[in-house]
Structure 1
Amino acid sequence: MDPVPHPTPRRPWQRPEVALFVLALGAYAYFFQAGGWNQNSRFDTVRAVVEQHSLIIDDYVGNTGDFSVVNHHFYGDKAPGLQLLAIPVYAAVHSFFEDGRRPRGRQVHFGAYLSTLVSVGLPSALAVAVLFSTARRLGVSAGAAAMMAVAYAFGTLAFPYATLFYSHQLTAALLLFAFALLVRARATGRWSRGAMAAAGFLLGYAIATEYPAALAVAVIGLYALATVRPRSRIVWMAIGGVVPLLALGVYHTLVFGGPFTVGYHSSPDGAREGGVVLGITLPSLRVLGKILFAENRGLLRHVPWLALALPGAALLAWSRARRAEGLALLGLIAVGLWFNASLTSTPGDWKAGSGVGTRHLVPYLPFYVLGIAGLASALRPHLARPLARRAALAAFVCVAALSIARMTVATAVRPEAPDVDEPFADHILPLWREGKVATNPLAMHNGPTYKEPQAWNLGQKTGLEGRTSLLPLAVLATLAGIWTVWTVRRGGTRRSIPPLETKS
C-alpha cells in the first residue's frame, strides 16, 4: 500500500492529518441534532451560568428528566467538563442577542449548535487526525491508517455522537489525546515535562467530563508507569491531572455538598438506585452478549469490522516492541465492556436509552480501531503482492462502507430513535425511505415537543429539502477524500512519525 517515499511534507495541506481533520470537521459541523433529555440537562447548566450566573437550572428544567434536586433546587446531574467548554462559546453568542429578556428559541439553538461544534465536533475531528498518526506509530502504512481513521470517523457511533451535545465523544478525544502523547513520547524517547503534564491534564479532564472514564484513566496510567522513562516524569502527569480533579471537587462541593458527592446521588432516575454503587452492579455475561450481538443495538451488528480489534490488540501484545501498547489496548477494551455489562439495574440500562447503539462504549471506540492497527501491521509483510493487497483493501472497504452508510443515515435522520425496539428497522430507515432527514422535534430551549422538526442540517439552511439537502455534504466528502488520497500518495508523514520499533 505504501507509495514511493517522498520528503516529509512541510506545508499543512500536504499532510494526511490535516485533510482528515477537515473532512471530519466538515461532516460533524453539517448537522444540528436539537434536543433530548441528556443534551438538554447539560445545556441547561450552560444557559443558567451565562444567563443567570448560577448553577441552578430551575427556570430551564422543564425540558429534561435528567436532573438532581438539592435544597429544593434543580441542578444538572452530569459531570461538568463538557459544559465548562461550552460556556465561553454560548456566552459569546449570547452577548450578541442580549437585550434584557430571555433569549428566543432560535438564538438558543444557534448557541447550542456552536457550543456542540466547538466542544464536541472540534475535538472529535482532531481525534480522527490523532488516530491516524498513532496508528502510523504502531506500524501501519499511511494508506491503511487513513482508511482506519475514515472508518472510525464515519463508520462507528463516533459520527452521530460527534454531532450531539453528549460527553461521550469529548471523553473519547481526551483519552485518545493522552494515550497518543504517551505513545509519541515512547516512540521518540522524549518524555518532556510539558507532554507529561498535558497527558495528566487530559486524563483528569476526561474524568471531569464523564465519571466512568476513571476506568480508562487507570489503564492508561498503568501504561505510563510501565513505559515512562525516567519514572520521575510520572510526577508531572500527576500534577497535570490534579488541576481538573481539584476543580471537579470544588464543583461537587458547591452544588452537592462534598467533593466526592456526584449529581446522581440526588437524581430521581431509578436506574441509579441499588447495585454496588449508583446502579452499577457486577458484570453480566448475558448483558455482555447483548452489548456485542443484540440485533437492535449490538456493537458488532452495526459495526462488524470492530471484531478485528481483539486479535489485532493481541498481536500487538505479542510483539516485543509494542507489547505495552497491545496490553493497554486490551485493557481499555475490557474495562469499557466491563462497565457497560455492569449496567443491569433496569432491563434496558445497558443500551443507554434511545440511541442507535450502546453509547457507553463510545469513549473506547478509538482504542478498538488502534487494536486493528496491530492486525494491519502484522499482515503488512504478507500483503507485499499487489493482488493480496488489493483483496485485503477491497474486503475492508466493503465492510466499512456498510457501516459508514448506516451511521450516515442515522446521523442525517435522527441519532436517537424514541420508544422502538430496533432503531434502524423501526424508525430511521422508514423515515429515510420517505425522504425525511433532521426529524427530531425536541427543542433545547423549552419542554414541549413540536410538530415541526427542531433539528436541521446546513443544506436545509440553503433551501435544499429532504435527502437532497445532503448533496453539499457529499461534495465536501468527495473533495476532502480526494485531498486525503493525494496526501497519502505523496508519502504522507512517513519520515515525521517514527514507529515504536525505532525506540524499542
Structure 2
Amino acid sequence: MDLDRDACYRALRTRDARFDGRLFVAVRTTGVYCRPICPARCAKLENVDFYPSAAAAQEAGFRPCLRCRPESSPDLAAWRGTSNTVSRALALIGDGALDGDDADVEGLALRLGVGARQLRRLFKKHLGASPIAVAQTRRVLFAKQLIHETRMSMVDVALAAGFGSQRRFNDTFRRLYGRPPSALRRQASDVAGAESRYAGITLKLSYAPPYDWGAMIDFLAARAIAGVEVVEPDCYRRTIELDGCHGTIEVTPVPGRPALAATVRFPSLRALPAIITRIRRVFDLAADVGAITSQLAEDPCLAPRVAARPGLRVPGAWDGFELAVRAVLGQQITVVAARRLAAKLVAAHGEPLTPAADGAGLTAVFPRPEHLATADLAKLGIPRARAASLSALAAAAADDAGLFHPDQDLDGSVARLRALPGVGEWTAQYIAMRALREPDAFPAADIGLLRAMSAADGARPTPAALLARAEKWRPWRSYAAQHLWTAGNGGAQTAPQCRQEVA
C-alpha cells in the first residue's frame, strides 16, 4: 500500500486523530512503532517509516510503543471495501483460522478459493505483512491489551491470547520488548480491579468517531429476545454459547472516549479472542464512516440522511444461524410479531443459562441448530411451510459448521444461502449484511427501502430500478440501506421487511 510520506508526516506532527488506525509510525532510532497520535516528541522525518498496519511494522522488526499502545487503536484501514478477499481472510483470522500449531496459509487460502501465493500478495499489498505475521501480531497485541487493562494472571493471559505455552508467551515478549510480560503489568496505570473469568473481564474496544450509539441501541432493542437479550439506553447484555459453554457479555459506551467497554463472563479463556471479535462485528467498530459517508453523500437522495446521521453503522449479529432463524421468522410480519415468535422459540427450545445471571434478566441461550432440526416447530403457531423451512435451515447448519462463515464472496454466499428452503434473495442479502458483514449486501426488494426511495424521489421504484440506482453506492450499499431504513422510520432503526420469501 502506497503511503505518501509528506502527508503521513503532517498527520504525525499534528497528531491528527483521523489517521489513527490508518497508519503506524516506526522510529528507526528507537526501534518502536507508534500511532500517529502518540504524545511522544515527534521524530525527524528522516528517522521514521510509515506502515499501513501494526503487523507490517512488527514484521519489519519494530516493537509496539508503551505510551500510545497500538493495541488500543481503532481497527481501521483505508483499503476496506476494495479487497473482499483480504476482508474475508481477516474475518477468518479473527475467528482463529491461523491459530494453533497446524494452521497454515494454504488452508486459509483454500477456504477463500484463492491460491496461497495470491493471498500473500494481497496481504502484502493492502496490509504490508503476511497472513502469518498478521495473526501473530494480533495475538501479541491482544495479550498486551489484557496485561494493561485487566488483572488476569500471566498464565491466563497466555491462554486467552492463543499462545501454545507459557514459555512461548514469555519468549515472545522478551524478544519483542526486552523484558518479561510481568514488567509491562507494573507499568500499566489504567487497570481495573481484580478479575476472573467468572466475575468478568472488561476490555475497551476503540472505534473511529463519529458513532451513533443511539441508533445502534435502538436497532438492537427493537429485536431483543426475552431471556437472551436485555437492552437499555446505555447498555446491551446478552447470553452467549460457544462449544457447549454458556456465558454473558455486556457492552456500554465509555464516557469521553471513542470506545465501548465490553465485559465478558465466560468459563473458557481460549474463547476470549473470538468473543471480542464477535462483539466488534455486532457493533460494527471497524467501519470507516468517513470514507463511507463521503461516497454516499454524493447521491442527492442520501446526502441529507448521511448529514443527519454521520455515525450510523450496520448492526451485526452475534451468530449467523441465530440471525438466519430470526430473518425467516420475520418474513411477512412486523418486527414486534417476529420478536414475540423468537421469544416463544427460545422459551420452548432454548437451554437454561448456566450459571444463571443473577437479576440481569438473562435466562437462556439461543437454541442450537441440532436441537431445532428435530423439534416440532409448528407448535410455535407459524405456518407449516415456515416451520419446515426453519427445520431445514437448522439441519443444514448442524451438518455444516461453516455455513455462516465468510468463506465466499458476496455472490457466492448469497447463492449458497438461497439454496436453503425458505431463504430467498431478501433473506440471503440480509444475512450477508448482518452476519457475514458484507458491506455491499443489498436487499433491493425490501419494502422499507422502496418506500424510503419513494418518499425521496416522489415515485416508487421497482427492485430492479433500485438496484440500478444503488450501483453508485458500491461498495457501501449496506450502509446506504441502513440510512434509508433509518430515515424511512422517522430516525428510529426499525425492521426491514421483505415482500414474500417462504415457499
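Only the coordinates and a few stated rules stand behind these numbers; no lab work does. What you see is a predicted model; the values in this text were computed from it and never measured. Cβ atoms are built from the backbone, for glycine too; each structure is taken alone.
Remarks
- Source structure of the calculated read-out (relative contact order in percent (Cα under 8 Å, 6 or more apart), 13) within 1, 2: 2.
- Distance in nm of label points 7 Å out along Cα→Cβ at positions 178 and 306 from the coordinates reads 4.7; which among 1, 2: 2
- Value 3.6, calculated as distance in nm of label points 7 Å out along Cα→Cβ at positions 362 and 394, assigned to which of 1, 2: 1
- Of the structures 1, 2, the one that 0.10 was derived from, the read-out being FRET efficiency 1/(1 + (r/R0)^6) of positions 282 and 402 (r between Cβ atoms, R0 = 25 Å, to 0.05): 1
- Structures 1, 2 were compared on distance in nm of label points 7 Å out along Cα→Cβ at positions 58 and 386, and the highest value belongs to 1.
- Parent structure of the calculated result 3.5, given that distance in nm of label points 7 Å out along Cα→Cβ at positions 354 and 370 is the read-out and 1, 2 the choices: 1
- Identity of the structure behind 0.95 (criterion: FRET efficiency 1/(1 + (r/R0)^6) of positions 130 and 210 (r between Cβ atoms, R0 = 30 Å, to 0.05), calculated), options 1, 2: 1
- Computed -13000 for helix-only ellipticity at 222 nm (-39500 (n - 2.57) for each DSSP H run of 4 or more, over all residues; to 500) - originating structure among 1, 2: 2
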